[in-house]
Structure P
Amino acid sequence: MIKKIVTGSILIAAVILVVGLYYTHKSQSPDTAKLNSFFNALSAHNKNMGSLTISSNGKVVYQKTIGYSQVNDSIKRPTTVKTKYRIGSISKMFTAVMVFQLIEEGKLNLATPLSTYYPQLPNAAKITISEMLDHRSGLYNFTSDTLYSSYETKPQSEAAMLSVMEKEKPAFEPDAKAEYSNTNFVLLGYIIEKITGKPYPEALKERITSKIGLTDTYYGGKINPANNEAYSYSYQGEWKQEPETDMSIPGGAGALVSTPTDLVKFIEALFAGKLISQSSLNQMKTMRDNFGMAMFIMPFDDKKSYGHSGGIDGFSSMLSYFPEEGLAISYISNGAVYSTNDVMIAALNIYFKKPFTNPEFKTITLKTTDLDKYLGNYNSTQMPLKIRVTKNNATLIVQATGQRPFALDPLGDDKFAFTRGAITIQFDPQIGEFTVFQGDKTYLYRKIK
């Protein structure tokens, strides 16, 4: 299975080889009918909206779009292969490429301390560019702060963002361990601007997008549907539009807009040596504590791919490249009930002709009164954040302190899921408790009397 790279719990945070150059891989024809059947089922049951592209040896062999880029009131704008989405943390790969380009030009070094540019930040003299790239800096992840939701939709200057970062205590000592932090890549984006003397969007265009012909990839702004840009949604009996993060905030950590077609073209160019050297690429894909430099290993069955996932607002995305197979695949969703990770697993099962049966999408219908036994405020001895459980008609809503609310899908027997975040919640209404399951972690919450 693809290992989902969790860039931050929804409840606690605001998420290689030259062999491809020398060997010809045999292209594989995907089972188009089976892929279409799976994606059509997702669309018919309102389980997902988005776009997929699969490329084999540099040639697109399958594309599919489902759902709408805009679905508000009387407007229903279907997605197309030219629909552009916010890609969240996949942006970090672009930032890392530009950092390595600057290193190759002798303008930066992996050992350069953060204090060279931002001496006022905690532990700046002990933190290196290398440790920022592979999340070993200990810089606190600013999107985890309870105040984040108070400003995430408002424009922020570099000075304002630095003020936020300066106040946060380090999560750990530099290089002690690896822990995902968006702070690292926002700062790396600023450093790129300082060294090049150009705004990040301009540096991105000059160094990557214009160089390899990415016509639909750029630094995002306010979403513009007239420019084929998708809004994001959550499903609450119908698709509800999500608020927009102001893109001045995620910057080099998550502000890019793209398409799956451009993303597979980007990762193919990266592995083909068109953007950075093989030595730099080897640095990116070297794992320490399961973290590379803006790259993760994403296994599927007995195969190994490299890539990144992303999540911002209601958008979720994945990009993956299998060097041995010469396969690139990307899926971007602007509305997910059935998780993006599971969509990728299904598409790869079908592509590699593994046994696969379309999931049964069972609809469990609850009355609004059925939800009353779950409502209330809960806290946990394991987590500092309180959680409020409310309802919107027949939809159960969960909101952690300082975070946006999100809707849960009923699974039956007092169990609910937030599939986009790979979270399952099991209630025990008799004693006023629920348990949160995410990956291999569990958190017990009790109702506040």
Structure Q
Amino acid sequence: MSNEWLKARQTKYAVYLTTYIAVIVVVLVVANILADRYTKSLDTTSNKRYSLSDQTAKIVKGLKQNATITYFNQSRSFREGKDLLDQYSNLSPKIHVAYVDPDKDPQVAREAGIRNLGTAVVQLGQKKEEAKSMTEEGITGAFIRELKDNTRTVCFVSGSGEHQVDNSDRDGLSRFKELLSKDNYESKTIDLLQKAEVPGDCTVLVVAGPTRNYEQPEVDAVKKYVEGGGRALFMLDPPVKLGRSVTADNDELTSVLQSWGVTLDKNLILDLNPIGQLAGLGPQVALVTSYSTQPIVSEMKGTATGIPLTRSMEIKSTDKANVEKLFDSSSSSLATSNLSSAEVNVNDPKNKKGPLTIAAAGTYDTGKQNVQGRFAVFGSSTWAANRFINVLGNNDLALNTINWLSSDEDLISIRPKEQDNRRVNMTRAQMNFVSLTSQFLLPLLVVIAGVSVWWKRR
């Protein structure tokens, strides 16, 4: 009787069903345990909107001690910050997240100096820093301010027609200044005409597109600064002379760069790459997609930059300076030496054919132990101005250059991108068409299809 019961069809089905249910339950339990321990997600948005940037990952994974991010909000609103904070805690076991309701724990909020709900405080050791906003930039910025607690100042030279750091016009550098502040740099303007000496508190000196010649005392001050272990960024435009648009040759300053192994050509590069034109860039903008292994650009692979109105340069290391190329113009580019005419003959045999070097960086041997001068040279200054610094990867290039010059290589990376506006804007006629299609045309087609099937089966 027992053998017949075991061989019965109902018994087999019951055993199969029980086995299937047990397997499914085990799989679900294991999947939930793994999901709880190892949180993974896939971000398919175009600009990785729901992923932390490479810079944040580098900073967090490089922490040498535990850090706590405390989020202050009402309990029912904790979910507003949870998704972002979970991404930080998933990057490293050294990151701990705490949630505090100021209404329930007023003393904790008072000690932290919290005035507004929805605020995060980052604590690293004994140091605490409030995030300026409940965003990746705000929280990562708090980490940077704690890690880089020393004052670092970027000094912009003025007095010879350079781009102004406090100017918010299209040719100003106010957006560059804002970007620097997020990496905890201070910015100020200096005038070497009044005092031909670079102040001692300057971490990096920036020469941003002078239109007039530097006087010899200014040149000597810059030379002494770098050769003494200072750091400097030179952005020198082509000496174009078109009507009122005149840029001086600045031979004295370029001669110093030449002594360091960078010879700037007196020409203008035109990029005939059709891809750049499809991206909305004219031939005066060199589209760069390939980079060297120099630290400034080593992590920019896959990121394009646009360098407008640039000149080319020749580089060669000297006995005191070691120079490396950052990037070239494309192979479809050319350089014209005709800088006094708005019309350029692309078939002129005198034109130099691309690819051509348009940016370089180098180090200077001061002869002193652990004291090294650094410099970066670009054949254009417009790429860092307000109208271009947010184009493609120009903002990353600007900050990476300052990071390398100031020996903050741990900050070199790709920063968080602004969220894309993916909304579709339609005219009234287009909206009416969509409304008519969805409310009347599609239902009518379904009805017609149903009637047709019924008629055939009738």
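Coordinate-derived values only; no laboratory data. Keep in mind it's a predicted model, so treat the numbers as computed, not measured. Cβ atoms are built from the backbone, for glycine too; each structure is taken alone.
Tabulated data for the structure shown
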item: Of the structures P, Q, the one that -9500 was derived from, the read-out being helix-only ellipticity at 222 nm (-39500 (n - 2.57) for each DSSP H run of 4 or more, over all residues; to 500); result: Q
item: Winner on distance in nm of label points 7 Å out along Cα→Cβ at positions 320 and 440 once structures P, Q are ranked, highest first; result: Q
item: Label whose coordinates, when FRET efficiency 1/(1 + (r/R0)^6) of positions 376 and 432 (r between Cβ atoms, R0 = 35 Å, to 0.05) is calculated, return 0.05 (choices P, Q); result: Q
item: Label whose coordinates, when FRET efficiency 1/(1 + (r/R0)^6) of positions 184 and 336 (r between Cβ atoms, R0 = 25 Å, to 0.05) is calculated, return 0.45 (choices P, Q); result: P
item: P(r) over Cα pairs in 10 Å bins from 0, in percent from the coordinates reads 4, 21, 31, 27, 13, 3, 0; which among P, Q; result: P
item: Origin of the value 3.7, where distance in nm of label points 7 Å out along Cα→Cβ at positions 152 and 216 was derived from one of P, Q; result: Q
